[in-house]
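What follows are several structures.
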Structure P
Amino acid sequence: MLVGYMRPYHEDPECSDQLLLLNRMNCEKIIREEHGSAKKRTHLKDMLHHLKPGDKIIITKLFAFADSTQHLVELLETIDQKGAYLQSITEGIDTSLPEGYRFHDIIKHLLVFQGDVISEKTKQGMYEAKQKGISTGRPRKPDENVKRAITMYQSKKYSLAEIKEQTGISKSTLYRYLESEMM
């Protein structure tokens, strides 16, 4: 079965462009999300649940189908496990063709690559900041509040909630400072 899937997005809020393309593909069934929200994609979940081997989901573009590279990988894995296929008109992708399966592998590699690039840029930025004497990470609490929180804690007259309310020092931060004092 050819199943068309569409959802509203900024350039096609009524899904009229998508519907036109999906009708040209002779979809036997067209599923339309009521909104573009990534969180409430109930029709997508239902469609994936009811996929049968040999079914093909047809979309107009990857953006209308997945919310991120990670989400696309997850969707492709689900479709593959069901023995079904995906075709994206705009990108010219069809996983029912032999070269379409390479696309699935390429996306997995791109996801790893994307994570590596972000990680490397973050590490490089932190290194450069350290070289300039800039401290990275969460800003330290003012010493006077920390000292006050420790004094309040050691007096045993205040609850952790009261200490946090009066000093702004959280329980985990307080315990971290208490541990460093003991060393």
Structure Q
Amino acid sequence: MTRIGIILGSTRPGRNGESVAKWVYETAARRTDAEFELVDLLDYKLPLLDEAMPPSLGQYAQPHTHEWAAKIASFDGFVMVTPEYNHSTSGALKNAIDFLYQEWNNKAVGFVSYGAAGGTRAVEHLRLIAGELMLADVRAQVALSLFTDFENFSVFKPGEHHVQGLNTVLDQVVTWSTALSSLRAAG
């Protein structure tokens, strides 16, 4: 069965992303077309990139890199939950992405973002990064506003219309992840 990792892309204390990622996971877990797992960057304690060799060579020296690589390699696709910080994604998510290369290749990725402008600028940066990593980014995305989808900018209360948008993201990620399986098998 197709396996999709839902990556919680913030490690900030008091992060809004935890409730968003749990909502994504709970919605996804009701589906029967794939297996879903919530992956919290906090669980991996990745320092700033500390590998001497470029990730494209796959010659990892650090135990934390091997652990992270094994987790990412176990998935066929991803949904990245990202905040928007200063018109981009979080440093923690960018750092986690930069640790690896081949483990991302020929998989699909969708985005759920949040911020003052819905996190859309963070997603635009992530789409550029995805291209370099041979991740197929799907068209649909969920953009959550701190003004309308959070009470007092901290209690997550998404509009009901976001469920349909999230299911469209999940449909596209599962479909593309499945379609790319022959490329992953050939690699």
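If helix-only ellipticity at 222 nm (-39500 (n - 2.57) for each DSSP H run of 4 or more, over all residues; to 500) is calculated from each of P, Q, which structure is the one that comes out at -17500? Checking each candidate, the match is P. Of the structures labelled P, Q, which one yields 25.6, 72 when Rg and Dmax of the Cα atoms in Å, for residues 69-172 alone is computed from its coordinates? Going label by label, the one that fits is P. Of the structures P, Q, report the one carrying the highest value of Kirkwood radius over Cα pairs in Å, for residues 21-76 alone. The structure with the largest value is Q. A value of 14 for relative contact order in percent (Cα under 8 Å, 6 or more apart), calculated from one of P, Q, originates in structure P. Each of P, Q could give distance in nm of label points 7 Å out along Cα→Cβ at positions 117 and 149, but the derived value 1.6 comes from Q.
When distance in nm of label points 7 Å out along Cα→Cβ at positions 29 and 133 is worked out for each of P, Q, structure P gives the greatest result. Calculating distance in nm of label points 7 Å out along Cα→Cβ at positions 93 and 125 for structures P, Q picks out P as the one with the greatest value. Computing Cα extents along the principal axes in Å across structures P, Q gives 75, 38, 32 for structure P.
Every read-out reported here was derived from the displayed coordinates using simple, explicitly stated rules and does not represent laboratory data. Just so it is clear, the model here is predicted, and its values are computed rather than measured. Cβ atoms are built from the backbone, for glycine too; each structure is taken alone.
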